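Some structures to go through are shown next.
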Structure P
Amino acid sequence: MRDFLKTIKITDQAPLKLFQKYCFSLENALSHKDFSKKVTIKQKSNRGYTGYLQDKIKNSQEFLDVTSDFAFYRLAGDLMNIPLDDVKIIYPHFRIDLPNYFKDQQDKMSLPWHQEAAYYIPRGDCTPDSVVISIAMHDCNYENGAIRVGSDTQSNIINHHSFFKDESKNRFYRVECPQPKKFIVAETKFGEAVCFDFKRPHCSGENKSNLVRLTLLIRASSKIELNRYKNKQYS
């Protein structure tokens, strides 16, 4: 069972800087502050704007390039203690989370406490010992809603309550588990990654700032472990 929680400085930050530049360029912004100001202005007049922008970024060549970069394969290999050719990047994602000013918009609220395993294992392509690499695309502190991560992992997948934030349309599926007794607020500087195991509870922090939060999420599995897990030879 993998059991770790680490904040790691990414050695080769060039791919992240290129991706950050691309994201900011979509709003003709040169900084996180300027990007946030322009996005929130557009969101006030168009409730679907942030979702549109997030999807545009996720469907871009720039997103594909950064999530398939060698640097993250190497980091995942080091975290799982496996060779590079055994690493499989799974379910890469990008999130734009709005400040609390938009809290009334239920579809834009933060993720509750959950285990990655509880959400992704039913979808396949991962094992209970897969890993999470969470990277804020800017300095991210408590006020900006830095990720909360349980101080201890769980030995098993714990029971989760599942629901849709938009029940009328069955959209924005969420799974939720109890808050752990102990957790940390994983504040980071740009270029640092919060890395943890798939069974460790975590949640989005409450964004009390006036800045949007931009998060690149990369998950990884071992191909060998995945094959064993699918064939029920995994322990």
Structure Q
Amino acid sequence: MITANKTTIITTVHDRLDFLEESLLSTVGKAPIIVVSDVIDAYPVVSRVVPEARYLHIPRCLLGKARNEAAKLVDTPYFIIVDDDDRLLNLPDESFLDNDPNVGVVYGNYLKFGIESGRMVACQNITYEGLLRQNLLFQSSLIRKTAWESVGGWWEDCPVAEDWEFWIRMAKFGWKFSPENKDIVHYRLHPSSGWLVSMRDNKKHKEGINMLLNHAINWSPENV
């Protein structure tokens, strides 16, 4: 039974069909689901595991575009991203967004598993200046759709860490981030995890980080 009436779950599929069923099963019953695939066609798995989910296949695009296209289909006030290799534990509390129209994002703790384990506790104070130094929250956070719209969504040409660049622009626009002491997601680390793969080429990784920071710093709401 769907219990979350104001939230949609967007599951993004890149290249991990081997983990997808487990990820989808972790979302079933928590909220309506949209699955977007940006490389391989995941429909056979999606139709078997969550036939009620809406499905979108956009081949040969970067993750930012896939997420934006899925977010356009969201017909609830809030949504959350869950990647194909992660497991959703709990939805963040919608009341943070219900009660304060200036809050654009609610985030919580996440638990790493796979080749590395540990519990990452939510940072208690997210600021624009702090985000310019490092990514302080996880991609599986509850996002107000109008906040996503206000900054033009994810940067579709972002070479790495598209969530980080997105958070910076959200903070620059003036949206507030509310922490919640709740375990939200199991984040799977494996040899082909995007962030780990990126760091194997140190020069290219640094170039990508510099690109995303420069884009966020030079961005203004007038560009939307």
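Assorted remarks:
- Source structure (of P, Q) for distance in nm of label points 7 Å out along Cα→Cβ at positions 138 and 210, computed value 1.2: P
- When semi-axes √(5λ) of the Cα gyration tensor in Å is computed for each of P, Q, the one that comes out at 24, 21, 18 is Q.
- Label whose coordinates, when relative contact order in percent (Cα under 8 Å, 6 or more apart) is calculated, return 31 (choices P, Q): P
- Look at distance in nm of label points 7 Å out along Cα→Cβ at positions 74 and 178 for each of P, Q: the largest one is in P.
- For helix-only ellipticity at 222 nm (-39500 (n - 2.57) for each DSSP H run of 4 or more, over all residues; to 500) computed as -8000, the structure of P, Q it came from: P
- For 21.2 (mean count of other Cβ atoms within 10 Å over residues 34-41, calculated) the corresponding structure among P, Q: Q
Values in this text are rule-based calculations from the coordinates and carry no lab data. These numbers come from a predicted model, not from an experiment. Cβ atoms are built from the backbone, for glycine too; each structure is taken alone.
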